[in-house]
1. Given 23, 53, 23, 0 as the derived value for P(r) over Cα pairs in 20 Å bins from 0, in percent, which of the supplied structures I, II, III does it correspond to?
2. Thinking of I, II, III, which structure, once distance in nm of label points 7 Å out along Cα→Cβ at positions 90 and 178 is computed, gives back 5.0?
Structure I
Amino acid sequence: MTRSITPLLLAALISLHAETATPKTSKPESENIIAIYGDAAAAPTPPGGWTFQWNERSQIGDSSGYAPLSYDEKAKAYGVRDASGVLRSDAPSYTLSRDVFAMPDKNGVARCYIASFKLSADSAGDVWINHGNLRTPFTDGTEVQVYVNEELKAQKHFAQDRLAHVFQFKLGPLKKDDVIHLAVVPKATSRKAGGRLLYVIEDCPPGQVPEAPSNIISPTLGASTPQFGVNGKIGTSYADKHRSQCEAVVATRPELVFVGDSITARWPQEVLEARFGKHSPLNLGIGGDWIQNVLWRVQNGTLDKAAPKVVVLLIGTNNLTGKFTPDEITADIGALLKAIQSKTAQSKILLLGILPRGASIKDGVNETIRQTNTKLAALSDQKQVFFLDVCDKLIEPDGSISPTVMPDKLHVAGPGYTRWMEAMGPTLDKLLNEHP
């Protein structure tokens, strides 16, 4: 879902979370939220009102046959234990990372994962399931059904997709002690169903409808969007970081800025200062960013008052995790380059190739990275946009990637940044010292 937010609206979103916000006569949108599944599902003990279940002894919709799932500390998951106390693989379960699994039994009866929430008060207006996100990797897709007590209120089938589907359902006015059951339902012919699941339960006062659902899990191709929290709102920490970076640009007037995700955000500042201190280097990396998130930041103030000589851009590895193709990553980075140029036309941009990942250059993901970097190189015009691939500097002679360079097989550590700087430094020196 493409979404652009103006600086004024950003400020409003940030103030929504501030403890000192001035009370309003209308109910703030965040107060419409009754419960947040994403928070509840990440807890080893179900929070108040929540029960995580499966239909052990009944068809879905008959809550008399539901049984609670139990938490397993070792597996970091809820499920059904066998006689030895181990979670069964043939019964519904979910992990604290919010991955859900359901499957039919040997008789073809759909054994569903069911998240149940009991209301503690009458609703003020209509209750909605909103900011629903489901990314399902299973061939037959996955069906979501929503019941209030025993009444089916909504159902929808979601096809297999590498990106998340978004949804919202209207449940109508509800009473205290009503129970909302959201079930993940497999087909009788499926081996498994489920995927990554998120949603919130909202109470919209009379005359109100909820905002459109946010794509929290995986931004779509071509989108411009901030990072959203599990409540479907722009993350408070993310908004704060974005605001502080906008302020830092004004305060420091950097000649050199680094833009990207956590790999950029982790640059040791002392290394940047030692090599480029006279150019007031500023780090504008934010962990977890996809290309679409950086595009939103650029379109919403990050470079509005900046006039750096050089922008160093490294982004795209999170899009690889999201199964974006080399062509899609290249297209989105191409759009991002144009957005940067529209904000700071005089700046030169050093576009870096996506860094290698894993334990060895032979790992499959690195062939995708090689293909992507080949396409990214074509975005260089050798006038304003320049391309540099430092992958070879982070790989050992035998093709392995040393744990001292990438301890977690993704993020760069101190020795890796040193190698990276050695490879990038001469190019940056040239770009910084060239006359426009």
Structure II
Amino acid sequence: MKPFIAFAIALGTALLFVAGCAEEQDPQVVRVTRNIGGRPGFQVHWDLWKATFERTHPGWAMELIDLGNKDAGAYYRRAIATGDLPHVVMTLDYTKLLANGGHILPIPATLYERVGQNLPPLHNGEYFTAQVGGQITGMAINKRMWSEAGITEPPATWDDFIAALHKLKAAGHTPLVYGGREWSAGVPLSYSIQTNLYDPNRKENEPSWTVRRDRGEVKFTTDPTARLIMQRMIELVDNFVVKGALSDGYNEEQRDFFNEHAATWMMGCWMSGDVEPLKVDFEIEYWPIPSMTGHKPLIINTSHQQRGWAMTTSATGIYHDKALAVLETFYHPAVYQAYLNAEGMLANASKLPGVDGPKSDWQATQNLFDSMRQNVDRWGTTPGYYISIEDYPPTGYVLILARVMQEILAGNRDVDKLLKMLDDDWDAARKGQA
């Protein structure tokens, strides 16, 4: 064989080998956290977000790190300690922890401007999160069960609420779904604190309860409203939480409510996103939290502070641009619409064509979305402790509240000790953040 022919054959073989390797080469991956757990609505959003990004960025992929129902803070602390933070993280209530530690990167304000997103309060002079929709928290109720108990309007006061739960019980219904095993154990206590301990009529220049607590001006153990709240939580557990609740978590709460085993679920708007995927077909209304202190019932708006998805310091070089592209893709109209549908959130981004809030062809879901909008307009909202990052309690606060509720479930009825637990855990958590 002539040398030139042999060289040409060898070169052709090498090029075929390289081309084959290129075809089989794995895409570069942007790792992203999402709290899917057992929520099919969340999975629908993730699948569309991932597919849209990968279609518009050939050679790249989004990899899911599923936070499930567990404590995201524990995961992030481990990832920080091992230098293994994903490129894009769902901050939940950990924005301050991540930002103050230098673990997440600022986002240009132009990202918000392009989509008409409401700007959150600045933190350290920067924006860190691709903001989510208008998230609200209140009570989901089985309309049929409440009607059979003779109640067609949201209870105005906590006394009315307790009386209503007794009526539901007398009508043969389990009044409340409640699981004591996970973060959701702290939800009734959290809602009560936000709507009563935090003044819904606080003037903008007045310090919130959080700020006053950090200054040492107030404590749970000496605040009469905190004492009242704890007494009412004991009453709630003693009368309406079923035996075995310490073994249940969010998924069990969802199962029992959606299967019409109970009449009431104190849970955030995100529960609505699973109504259609799970083919729930009864009518659910979304009601405000009744008051213990004389104001009208209110729905809690949790969207004031910086919460959403952030780029981490793992996103360096070309990963920075692709991590930012992941956040841009979150605002693709179809992806953002899927997010609002999955979590039952009201739209915040106003420049996305055709997107004006959550919607569904499944009638029970659409009825629930309509109820959310109507009751926000009718009753109004309070930010609770979601005023800004500086007003938010210590990171992992809902877990602190869950531990106190678990103590009640375990038989602790000493109000002073339960309130002291809140004070001690608050102080310990603040020291851990320092």
Structure III
Amino acid sequence: MQVTADSLSYGPDAIAHTPDGKVLFVRGALPGDTVEVEITSTGKFFSKAKVTALIEPSPHRVQPKCPYAGICGGCPWGAYEYEEQLKAKFKNVRDNLIRIGKLSEDRVDRILHECIAPSDPWGYRNKIEFNAEPDPQRGIKLGMVSADEDRLIPVDKCLLFEESFQKTIKSVCGALRYISGSRDLGLTHVGIRASKRTKQVEVALWTDPAAFPRAEVAKIINSSTKLTSLVRVMTKGSKAARKIAGVERLDGYGHWEEKLSTHNMKLSAPSFFQVNTRGAEKLIELALDGLQPQETEVAADLYCGAGTFTIPLASRCSETLAIESYGPAVKDLNRNLEMHHLDGFVDTVCDETERQLDSLEDVDVVVVDPPRAGLHPSVIKTLSASNARAIAYVSCDPATLARDLKLFAEAGTFAPESITPVDLFPQTFHVETVCLLKRQV
């Protein structure tokens, strides 16, 4: 079948239509491409396909900077002109606000801003991860999951990663393959974090909790590249629900440090931190500019992680409540607060937000930065009944943001005043969005 793609989905596929009008999600196509495709699955409302031949390229198709673009799954939009990527992300946010959020087109056009590009489109990541699997010939294979998600693609560089640390990737992977040639390390994946600002580089080896040659691994990896921290993160349980069993410092600091705006943050390997540092700074700027927190006010930071928003809130407010369910992140948060002498101004709670609803009644300003699933309805209900005057909702999924804005609208207390997409993940379909909700008088 020959089709022409007309738009991008919120995913790695382009959207086209079959001759009879059925929606077709096409892996490997870009808007404007005329392609020959092979149907891979058929459903009642849509089908999926993959490109078998590029008949006529889109005028916005470019030569990707990364040689693995389209082969591994790391940069599915790598061959698409960057200005067009920003337009596509803006469109995805807009469409979701209208279709799912039930906001009128006029309303969306008044409050939705253009997608901001805070960083370079390549070399913006401070973190990269490689999956690991046994290899009969080399002991271990390290690489990225392929674009069609059916195999591991060995790579020795990633151009989404900080350019000055590309040699670290090759050195670490080479050292691990050398060690694995004579023994099984039980590796599941490898994480590398690097900061251009602090010059710190940490390698985290994620393994099963079995016997491990700590001294040998530290010696060989350190002889191949310069690190400031080498740790082992032990996990157990099924692949779908693995849990942290412990973290061992093999060499160096045992943590990684990044400078974020005017403060530094120390992070342990299991803790989440935005992979785009300049992008994270833009999120903070938008959230705080919108909230305008005052020194007499009480703030709340829900799903706070290691303190990306907690620290700037605590620097401006009389008291801040920080809630996070992930234990390693809470430990990092407390350490970062102490480092900045803010621990006396913040009440940290290690729990699910929906189990701490009573503590949200008397807050003045709120930041919510939930996972992809969005907010639990009970959180929306409680915030809507609280005394808060403003909420900054930081979202990583336009669909769940739109769904939650509909629930806020039904509660009748808060309404979105401005919505700004921020491109933290160039060359991919992912987009962050900062939405400012104000209390309706």
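1. III
2. Among I, II, III, the structure yielding 5.0 for distance in nm of label points 7 Å out along Cα→Cβ at positions 90 and 178 is III.
Quick note: the coordinates plus some simple rules give every number you see, no bench work behind them. Quick caveat: nothing in here was measured; it's all calculated off a predicted structure. Cβ atoms are built from the backbone, for glycine too; each structure is taken alone.
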